[in-house]
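Before anything else, here is the set of structures, which you'll find just below.
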Structure I
Amino acid sequence: MAMVLQAIAFGVCADLSAQQVIASVEFEGLTKTKDSFLRKYLTVTAGQKYDSVQLSADRQRLLNLGILATVGTRIQTKDIGVKIVFACSEMISTLPVLALGKTDDNFWVKTGVQSLNFSGRGDKFFAVYQYYDRHSFYIQYATDRIGKSHWGTTASLTKWATIEPLNSEIGVLNYDYTNHTAYASAVWFLTFRETIDLGAGIFNERFEAQQPQENEFGKIVQGNKVLSKLIFKSNHLNYETFYLRGTYNQLNVEIIHSLDKAENFVTVFNDFRFFRQMGRRFNWASRIRSGIATNEDNPFAPFVLDSYLNIRGVGNRVDRGTGSIVFNTELRYTLFDKRILAAQGVGFLDFGSWRKPGGSFKDFTESRNMRAFSGIGFRLIYKRAFDTMFRIDYGYDYNKNAGLVIGIGQYF
């Protein structure tokens, strides 16, 4: 009798052990995305012991790719173990680009096409035309991991043309700024969440006064230049449709070498973002951007004070500096959340301080170099595509300056 009980116990244990081994991992619901690409982001594989925590982490990692609208998991028990099925629905990966932006004294429009999953392997393609005082275009292609390696690539061509207003003693002078750039980089995927991007490019930039007789600065920062860039990204964000939680940090180091003059210009800036979901409807979002650059007394310094970039309501390219510290925070409240559409109301605070070109670090503490705007906003969200929403914000400060900012996608 004892031998029979031992045999039964052994059989039960053996059966449980077999069930804990992963027999296979499969995908359902894919139409364009290659399952071989998604498997690069899985840690669960056939032959391993089943771990529910590991499976949950893999599910979240697939959602974070930005190409899948939903990912569910299903466990099926087989004689030889468990079968794991990822039930996926894909986002619309290729969309037309149509973005509008407006402040009180400025309007811009952007149109084109973008694909966040161009060939089904997570590669991205953008072709965009923009009118922002003048005509610009931008073409970029970026791969994810190539094959089984930990490397990817990017390549881009850009013509960037704008009108740059410049405050001077004789009033506001407008300059035509034109930049032609060819750029390529190699991306090293250190982990699922950390990457290093090493890139180089060549470009030509020119500033030309619209009224040459009023050109106070002569021929500045003109000609052919070489750009070297290092970008380190640490992305610990987790996505659930339009809700975000976690942190993101990006460090950029750029060196520009002039081919016409023996000059180098260095820019270092860091972008840190924090997101927290509070309850079912609230999403708190914050961003700190800080940067420093070669402190030349150059009227076209790299850090720009602008409603579209950092301080909502302040205006169009109001000021420039060779250093900046910007803090943005907003509380997003979900007004409704349907199957395809959702909406959020937003309350925000934007604060920034700048170092004047040729100035000192003391500039950061002087009130004349600070801006603080608060306001409210609205988001209408299309859930079938990544970060696709209509955005409108109204910002104002204690001096009764105010501005309306309209755009596509979250502000940050």
Structure II
Amino acid sequence: MNDTSDGTQYAIRARRVLDVDRGEYLDDAVVVIADGVIQSVVDSAPRDATLIDAGDVTLMPGLIDCHTHMLLRPEDQVWPPAILFKTQVYRMAEGVAAARRALEIGFTSARDTDNEQVWHGDTALRDAIARGVIPGPRMWVATDAISITGGDMRIDDMVNPELKLPDVAAMADSPDEYIKEIRRQIQIGADWIKIYCTSTRKDVERETMEPLHQFTLEDVTRMVNEAKRYRRDVAAHAYGGSGAQAAIRGGVRTLEHGPLLLEEDLQAMLECGTYWVPTMQTYYKRQFSDFERNFVKRHEGAFKRGLELGVNVAFGTDVGSFPHGEQMDEFDLMVQYGMSPLDAIRSATVVAAELLRKTGSIGTLAQGAHADLVAVDGDPLADISALHRVRLVMKEGKVFRDDHRVADGVEQIHWQPSR
């Protein structure tokens, strides 16, 4: 792979450079990079730097998706499940394509929130990207995820019970079981631990909209403390109700989805400093019944109230439950539901970096950060749909997409696959 390790400086100039930390544009500014790292943001290119003029675009930090499923496709969630007709190798190939697509549309970092039964698939994908074997966002992964027998991620309730199908997640029903499972997942390379504190829509009580509560407060507290021993954080799938309260009070760092969160849940998140990754489009795109439409309406209301209260909202899409490549639709929904375009972009840059404990290294144009850059046609602060018009993607100083061919003469920073 060719890179910029020789210390050569490159200066990328754009009509608008978005400083997400200060929340403002820098007009006709220049981002100087060397060795895959941002050196400075200045008014004019240094004399000894090679200039890349990106033109009339908005240049911003690479985006971060805090909830992906690279190894999942929409058809995998309907009957028959993917495990019955797709091999592990085939699904890995799908994951390679998904990771490349995520990078091409501007996501230079991603947290993958379980491997969807492709055992060791997410760790392999993460490592292959990190070593330059394949293109994709840098990844943090949660391996198998942890649920309970008869709870979320079960598939054997739809088949002959005499058949023995593999579980889609690790099922743990006692402290001994989930502590051992956390240790096993860390041993095989988990960066995060994901737990299912509630089940999914199929187990929501239709009249009360109460989701199935899976782990108790004591369970969650034990799991969080065990993960902390290994310097890992916990992400909790939780829709609302007592399961969400257990997740929040138990100390998880992030609450995923949260469509049925109530006032007391949002207040608890504020009190505990929990990050919320709402992943709204996965439900918005699946409204085929009155129940599902009511579900989406509840999600919208919770999101709006969360904004009013100042809950920490980080960007995440749940991509894989819908087609890869449609992640930008989440920004549209966030703005439609009342978030400012700037805050929506910040949720996928500085806030997402905080969630990942990577402040200063990703999601920013600060000196010393990875040279992860995205250029889009138009002004996303005036029209968030500009994020759908990505023209340039750079990760760690290497150009992975260049629609306007502005970097044609800078061969050494074009990504090449490892040999």
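Please treat every number below as a calculation from the coordinates, not as lab data. Keep in mind the model is a prediction, meaning the values are calculated, not measured. Cβ atoms are built from the backbone, for glycine too; each structure is taken alone.
List of remarks:
- At a computed 18.4, 54 (Rg and Dmax of the Cα atoms in Å, for residues 172-403 alone), which of I, II: II
- Origin of the derived value -2500 (helix-only ellipticity at 222 nm (-39500 (n - 2.57) for each DSSP H run of 4 or more, over all residues; to 500); candidates I, II): I
- Cα extents along the principal axes in Å, for residues 244-331 alone from the coordinates reads 57, 26, 16; which among I, II: I
- Identity of the structure behind 25.7, 109 (criterion: Rg and Dmax of the Cα atoms in Å, calculated), options I, II: I
- When relative contact order in percent (Cα under 8 Å, 6 or more apart) is computed for each of I, II, the one that comes out at 9 is I.
- Answer label among I, II for the case where mean count of other Cβ atoms within 10 Å over residues 28-35, calculated from the coordinates, equals 15.1: I
- In terms of distance in nm of label points 7 Å out along Cα→Cβ at positions 92 and 364, the structure with the greatest value among I, II is I.
- semi-axes √(5λ) of the Cα gyration tensor in Å, for residues 108-163 alone from the coordinates reads 30, 12, 8; which among I, II: II
- For the structures shown (I, II), distance in nm of label points 7 Å out along Cα→Cβ at positions 148 and 396 is largest in I.
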